[in-house]
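Read-outs throughout are calculated quantities, based only on the coordinates presented, and are distinct from any laboratory measurement. Because the structure is predicted, anything quoted here is derived from the model rather than measured. Cβ atoms are built from the backbone, for glycine too; each structure is taken alone.
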Structure 1
Amino acid sequence: MKELELKYGCNPNQTPAKIFMKDGKNLPIEVLNGTPGYINLMDAINSWQLVKELDYLTNKPAAASFKHLSPAGAAIYSPLSKELEKAIFVDDLNLTSPVAISYAKARGADRMSSFGDWAAISRECDTETALILKREVSDGIIAPSYTKEALEILKTKKKGKYNILKIDKNYTPEAFETREVFGITFMQKRNDSVVTREDLKNIVTKNKSMNEEAINNLILASLVAKYTQSNSVCYAKNNMAIGIGAGQQSRIHCTRLAGDKADNFFLRQSEAVLNLPFKENIKRAERDNAIDLYVNEKYDELFTKESLEHLFYEQPKVLTKEEKIAYINKQSEVCLSSDAFFPFSDNIKRAAKSKVLYIAQPGGSISDEEVIRACDELGIVMAFTKKRLFHH
């Protein structure tokens, strides 16, 4: 297939629209089902790059959940704890597939943002992965291959209209890329830079102890930042992105946004949340929204008479600010990566509140010494990668 006609571009008024290869060669993707749109395909191509690079750098199955050209979540395989299984709503599936577990973690970290996502899998999509997707609201998936049973399951979604893309895993684009904005063509070398283990050896703080899990988490967080609309900051733990701050003009706002999401992720694994008395037949999205309101103390919205009767068997106990802080303070060894340098030490102080112990950032600010001092005062390990990862 040399080109694919689309219903419209970013918006319905932007017609006609299509994707094609400028050199006239076949597209590296094949539509196995559905009619993907312009934004679907942008999500698919960006998410595939993320999981492909993540798999290559860690040698582990990787998955991502994308929305509007930025990851809502990403993960590599590692076993699930019972608490995490329950918190990300897969405790009833008895997952054993590394690929499925990777996607469950990618989607589960921020279920509010992953609603209606585009899924990306670095290896063959199997039955367990398809069964996760079958019951979730999702726009489509991209993977290098599918088992026969997985494909049959996925084709039943959205009344047979679920978007399923297969990509040539060996495809490598040209070294230079172009795009047009307002009739003007921009050209640049494609960003093939990644943060590697070698980059993470450049530790600039007094504390220089960095274990294997931290290395994998920092590689993951850095790749997530690379494919997130800038400015961006990503918190990671347990081989999954747990808080992503995307597209903020101020870096401290990225750090706060991502940190607040990481805190919510932790709180969702607390006994107070895991034992909320939900009624059995409410929708998954309703449960996600209720949990989000609960951990963010939006009780005026959650505890209305109508909501209580619809969602719960009985009114839940209020989760106090003090209880939340106490639970978050039990966490440890969170990792953080930033797509560009930290201009001030306030970012470090906010990160520490979410129990960040390891940081990767390019360095290069006139305030580097101030930022390093803040890390030293808090016992944080920080590496200067010397690689900026802006994405626009």
Structure 2
Amino acid sequence: MNRFQSLFKPLMWLMALLLAGFAAGCGGGGGNQIGAAAGASPSADAASGPIVLSTSPSNGATNVATRTNSSDNVVTGIAVTATFSQPMDPASINSFPAGTLLTFTLKETTGLNVPGTVALNAANTAATFTPTASALIPNTNYTATVSTAAKNAGGTRMASPVVWSFTTNAIASTAQAPVNLGSAGTFAILSKTGITDVYKSAIVGDVGTSPITGAALLLTCGEVTGKIYVVDAAGPLPCAVTDATALTAAVGSMETAFTSAAGRTLPNFTELGAGEIGGLTLAPGLYKWGTDVLISTDVTLSGGPNDVWIFQVAGKLVQANAKRVTLAGGALAKNIFWQVADDVSIGTTAHFEGVLLAKKLVAVNTGASANGRLLAQTAVTLQSSAITQPAP
């Protein structure tokens, strides 16, 4: 018996190794799995070549919007994006028109290539295919491909192509691109006429006010985990950073972002709930009201990490005491934009989510919290409040 075991165990190990090798050789199925090497370190990726970490729309997605309203308010067919594990060589991917390099292509069910353009972002880590047409075809399956012609900055090609598919919504619909915040997007709080504070608040992220003097920024150094920017030497000491030039640029970006959000067209919902959204679960999209908007009970925003919400409010935004804006399904605060033409009030001990682009005052009452950014074209008032900039 002992002799049998001594012979059998090595055979078992040999069979296991052979099976593992077979699985490794066959698992790719002729193409990279998206994010297959997500557990690998960037340095390991560099040695073996780039991979696609994620895509938008995701593989197998359904009910995908047929068009996108961009940050420049240009409506095109839904943009398709592939995010890479490392910086890529633009010459191997960028294509005008799309398909010229046959590196990043989009095809209909019939096999016809969709005309468009392909461009990398500034970091060369995400390629976006933008269809030339103003919309994709409803209720249609599309297949996107990134071929092995895609190379990283060092010239290493992808080991295998990446292919994914998605299906558009049964009816024409519009998705929103995130609002471009520019340099204002580095601030948790930015205002033009000052920031008042009832001690002790807790701010995570940068804070700034311009063009008003730094004397109008009443937060103390110990309340801010980040930098405090002012236009002169009158800011809180010893931590204030005097940088009028950067603040002027950030305020300009804030104003541009407000205008961009206000100018988005083709709303998915108008005058929803006659302005009362408490108790609702809101899908991604563009919402428009010609009135005040009230959050009298908890409201939920449900969607994925790439989904975008833009709320256009012609009047005030008022959140009642102790009520919450809650995110579900992977929704991210950085993709939620509240464009408000009048005052904003976040009630006592309430919790808010998203980026506030306010034309007037933003008042955060006692014990209230926000996961987002407060970008106000007048003042921001805090009362023992907690403001945390959203995760990137």
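Structure notes:
- Origin of the derived value 23.3 (Kirkwood radius over Cα pairs in Å; candidates 1, 2): 2
- Test item: distance in nm of label points 7 Å out along Cα→Cβ at positions 268 and 372 calculated as 1.7, pick one of 1, 2: 2
- FRET efficiency 1/(1 + (r/R0)^6) of positions 108 and 212 (r between Cβ atoms, R0 = 30 Å, to 0.05) - structure with the largest value, from 1, 2: 1
- Each of 1, 2 could give helix-only ellipticity at 222 nm (-39500 (n - 2.57) for each DSSP H run of 4 or more, over all residues; to 500), but the derived value -10500 comes from 1.
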